[in-house]
Structure I
Amino acid sequence: MILVFNFGSSSFKYKIFSLNNDEEIFGGRCYKTCGDSGILIFKTKEKEFRYDVRYGTCKDAFESFKKVFSDNNFSDVLKNVKAIGHRVVHGGNYFKSQAVVINKNVLHKIKELIPLSPLHNRSNLDGILSCIDFFGNIKQVAVFDTSFFSNLPKKAYTYAIPATIAKKHNIRKYGFHGISHKYAYETCLRYLKKKNLKVVSCHLGSGSSIAAIVDGNPIDTSMGLTPLGGLMMSTRCGSLDPSVIIHLKKIESLSSEKVYEILNSQSGILGVSGFSDNIEKVIENYEKNENCKLAVDMFCYKITKYIGSYITVMNGCDAVVFTAGIGENSPFIRKNICESLSIFGVKLKKDNSENEVIVSSSNSKICILNLISDEEKCIYNETKLILNYR
C-alpha cells in the first residue's frame with residue numbers, strides 16, 4: 001500500500017491506495033475549524049466518520065490522524081504502508097523532476113524555499129517530518145507542484161527586471177498546481193480521444209491558477225514566483241501593479257510582513273466583497289450586495305482574460321478544463337466565464353449539468369470539461385513510478 005498526504009496550512013488530505021489494483025482503500029481529510037479545534041473525516045468504501053480533533057499545529061493534526069486509525073482498529077493498515085507520497089508546493093530551481101525520493105538534502109531544500117511559499121512549504125515540511133518520526137525508514141517521495149512548469153519557454157518565465165539580479169536570486173515564474181494541471185491535460189486526452197491537444201486548464205479553488213498546455217507541455221501559467229501572483233483568489237490579490245506595495249508601505253506605515261499579510265490573507269474575494277472568502281456565500285448575495293457582485297464579476301473577468309490570452313498564444317484551443325473546488329462545484333462561475341468566451345465559439349449544454357464531465361454542447365468549437373481533480377491519485381502514480389513498484 002502507498003499512503004498519500006497533501007498537507008496545507010490549515011488542512012490536509014490523505015488517501016491509501018492498494019498496489020495490487022491501484023484502488024483507493026481509505027481516504028479523508030482534516031481541517032481546522034476554530035482556534036485549535038478541527039474535524040477529521042475518515043472514509044472507507046462503506047462508511048464515512050467525522051471526529052472532533054485538536055488542530056493547533058500540523059503535528060497535532062497528524063497525531064489525530066494516527067489516533068483515528070487506532071480507534072477504528074486500522075493500526076495494522078498503517079503498518080503495511082510500503083511508501084508515502086507527499087505534495088510539496090514549491091521546488092524552486094532545485095527540482096525539475098516531478099518526484100524525488102526524500103533525503104536530508106531534499107528536506108533542506110524544501111526548508112530553504114519556505115520564504116517563497118511560507119504557508120505551503122512549511123506545512124509540507126512539517127507533515128513530512130511527522131511521517132518520518134512515526135514511520136521511520138519507510139521510503140517517502142516528494143511530488144512538486146512547480147516541476148510541471150520547469151521547462152516553460154524563457155519568454156514566458158522571465159521577469160522584466162535586471163538579468164543579473166534575476167539570475168543571482170533565481171527570480172522567475174515557477175507556476176503552481178502542476179499536479180492538477182497535468183491531470184487535467186491527461187484527462188482531456190482520454191475524453192477527446194485525440195493527441196497533440198491545446199488545452200487551457202483552470203484550477204479554481206481557494207488558490208487559483210490557469211495553465212496553457214500544448215501537446216502535454218505547458219507554455220504559460222498565471223502564478224509566478226510565488227502562489228500569490230496571477231488570478232484574484234479567495235484571500236489573495238493576484239497580480240497587481242508593484243507600486244501598490246510601495247504605496248501601501250508609505251501611506252499606511254506598514255512593514256513588508258504586514259503588506260504581505262494583507263495581500264495574501266485579506267484581499268481577493270474576501271477583500272473586495274468585505275463579506276466572505278467563500279465564493280458560494282458571496283454568490284448567494286450577488287443580487288443583494290454590490291460589493292459581492294463586484295467580487296464575483298472581477299473573479300470571472302480576470303479568468304476570462306487569461307483564457308482568452310492563452311487561446312491566442314496557443315493559436316487555438318481544443319478544450320478548457322474547470323477543476324478544483326470552485327471549478328468543479330460552481331455552475332454559476334462556469335456559465336459566467338463561458339458566456340464571455342462566445343467569441344471563440346464556446347457553447348454550454350442548456351442544463352449546464354454538474355454531473356457530466358463534458359458540459360459543452362455538441363456544436364461548441366471548444367470542448368468544456370468539468371473535472372473532479374484527484375491530486376492524491378496523481379501523487380500515488382508518481383510515487384509508484386519513481387520507486388519502480390509494479
Structure II
Amino acid sequence: MENNRNNKIGVFIVLICFSNLFAFGQSLGMKIGEQYNYKEILQSINYKKGQFAIKDFEDKLIILDFFTTNCGSCIAAMPKNNELQRVFNEKIQILPVTTEKRNIVQSFFSKNDFVKDNKLPVIYEDVALSKLFPYKGVPHIVWIYKGVVKAVTAGDMLTGKNIREILEGKDIRSWPLKDDYYQYVEDKNNRSESTIYSALSPYKEGAKLKYSIDTLESEGLIKYKMTNVTAIPAFLYALSKMRTLPLMKKERIVIELNNKGDYQVPDSVPQAIWTQRHAFCYESTWPLEMEEHEIMNRIMRDLNNKLGLNVRLEDRVTPVWLVSNGKDKVESSGMDQKNQLEEIGTWTMLLEISNPTFPPIVLKGVEKSHLVDTDKVSDFKTFQAVITKNGLVATEQEFPVECLVISNDSLKGD
C-alpha cells in the first residue's frame with residue numbers, strides 16, 4: 001500500500017512540475033488580431049471608488065492577468081508585476097482579474113504579507129472578461145493594445161522584454177500562445193503500415209502538454225502518447241511507470257552534455273518560449289498483452305535511439321542530508337503519543353517538495369515507514385533537531401544517490 005501511495009505521489013510530482021498549456025489557434029473567445037471595443041465596466045479594489053470602465057486605459061497596453069488567490073505562481077508574480085507597472089508607468093496597465101468574491105479578495109490582499117503592498121487595480125467577481133478570454137488554468141495573460149488582441153500567453157511571458165516588443169510594434173507571432181480549449185486532429189501520416197510502430201514528431205502548435213494511454217481493443221494494441229513534452233520529463237514519466245522514484249529535484253539531474261540549455265530552462269528564457277523550441281511529440285503502439293514495465297523499458301530505449309541520447313538512472317555522489325540510526329534506537333511505540341506521528345519517508349519527501357532549496361534527504365538503514373514526531377523545519381539545524389529527538393542521526397555529507405543521467409549515445413556501454 002505504501003509503495004502504491006509513493007508511486008502516485010511521484011507521478012503527481014513529475015506531471016505537476018512539467019505541465020504547461022500552449023496554443024496558437026484559439027478555439028473559444030476572442031481571437032488574436034480581433035478588435036476589442038473596451039466596453040466592460042469592472043469592479044475592483046485599489047482603484048477609484050471600486051468601479052471603473054476599462055475604456056479608461058484604452059490608450060495604454062492593457063495586460064489582463066487572470067488569477068486565483070490559491071494559485072501560488074500567480075501570487076508569486078505580483079511583486080514583479082507591480083515593479084513592471086512602476087517601470088513602464090503610463091505606457092501600460094496591468095490588471096489582475098479573478099472571478100472570486102470581493103470579501104475573499106479583499107481579505108487575501110490585506111492579510112497576505114507577499115501582496116499587501118500591491119498597487120495594481122484588482123478586478124473581482126469577473127464575468128465579462130472571462131467570457132471574452134476563457135481559460136481553465138491560471139495564470140492566463142491577455143495582451144490588448146490599440147484596440148487589438150495582441151496575444152494570449154502563459155504567465156512567464158509577462159516580462160519587461162516582451163512588454164517592450166509590443167510597445168515597439170515588433171512581430172510577436174512567434175510567441176507561444178495559451179489556449180486551454182484547443183483541440184487538434186491527430187496526424188495519421190505518422191503511422192506506418194505496420195500495426196506496431198513508434199514516431200517522433202516536432203512540437204505541435206496549439207496542442208497541450210499531455211501524457212495519454214489509449215486501448216485499441218479491436219486491434220489488440222495499446223497506444224502511449226506524449227504530446228509537447230521535453231526530454232527530462234518524458235524519461236521521468238516512463239521511469240515512474242516502471243518503479244517508485246525519489247523526488248527528482250535538480251541535484252538528481254546530471255547532464256553530461258555541452259548543450260545543457262536544450263534540456264533545462266535557462267533563467268534568461270521564459271518557460272513558454274523554451275518549451276516551444278525544445279518540446280516534441282512521441283507515440284508508439286504495443287501488443288495489448290505486453291506488461292507495462294516492459295513497454296516502458298522499450299519506450300526508454302526507443303526515445304534514447306531517436307534522440308541520440310543515453311538517459312539512465314545511475315548513482316552519483318552529491319551533497320545530502322543523511323538520516324541514519326542512532327546508538328540508542330527509539331521505538332515509535334515509546335514516543336509521546338500526544339503528538340501525531342508521521343512516517344519518515346512521507347515526511348521527508350514533503351519537506352523536499354515544500355523546500356526546493358533543501359538537498360536530497362536520504363534514509364540510510366531507516367525504514368520509510370518508521371514513525372517520527374515531527375516539527376517545523378526551516379534549515380538543516382532545525383531538521384537535525386527533529387531527527388535527534390526521535391533517536392536518529394542527521395548529518396550533512398556527500399553521498400551516492402540515484403540520479404537521472406543524460407549523456408550522448410556515443411557514451412553507451414556495449
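Rule-based calculations on the coordinates, nothing more; no lab input. As the structure is a prediction and not an experimental result, all values here were calculated from the model. Cβ atoms are built from the backbone, for glycine too; each structure is taken alone.
I, II: which one has log10 I(q)/I(0) by the Debye sum over Cα atoms at q = 0.16, 0.20, 0.24 Å⁻¹, for residues 147-226 alone, as calculated, at -0.60, -0.84, -1.08? Computing log10 I(q)/I(0) by the Debye sum over Cα atoms at q = 0.16, 0.20, 0.24 Å⁻¹, for residues 147-226 alone on every structure in I, II gives -0.60, -0.84, -1.08 only for I. Using mean projected area of the Cα convex hull in nm², for residues 83-210 alone as the calculated read-out, with 11.3 as its value, let me know the right label among I, II. Source structure for this number: II.
If mean count of other Cβ atoms within 10 Å over residues 107-114 comes out at 12.6 when worked out from the coordinates, which of I, II was used? Each step should come with its number before you reach the end.
Details: I: 17.8; II: 12.6.
Among I, II, the structure yielding 12.6 for mean count of other Cβ atoms within 10 Å over residues 107-114 is II.
Out of I, II, choose the structure whose coordinates give relative contact order in percent (Cα under 8 Å, 6 or more apart) equal to 13 when calculated. Computed on structure I.
I, II: which one has mean count of other Cβ atoms within 10 Å over residues 163-170, as calculated, at 13.5? Display every interim value, and only then the final one.
Numbers: I: 10.5; II: 13.5.
Attributed to the structure labelled II.
Of structures I, II, which gives 70, 64, 43 when Cα extents along the principal axes in Å is computed from the coordinates? Value 70, 64, 43 for Cα extents along the principal axes in Å corresponds to II out of I, II. Computing log10 I(q)/I(0) by the Debye sum over Cα atoms at q = 0.26 Å⁻¹, for residues 195-282 alone across structures I, II gives -1.22 for structure I.
When mean count of other Cβ atoms within 10 Å over residues 75-82 is worked out for each of I, II, structure II gives the greatest result.
Here helix-only ellipticity at 222 nm (-39500 (n - 2.57) for each DSSP H run of 4 or more, over all residues; to 500) was calculated and came to -12000; which of the structures I, II was it taken from? Each step should come with its number before you reach the end.
Working: I: -12000; II: -8000.
The read-out comes from structure I.
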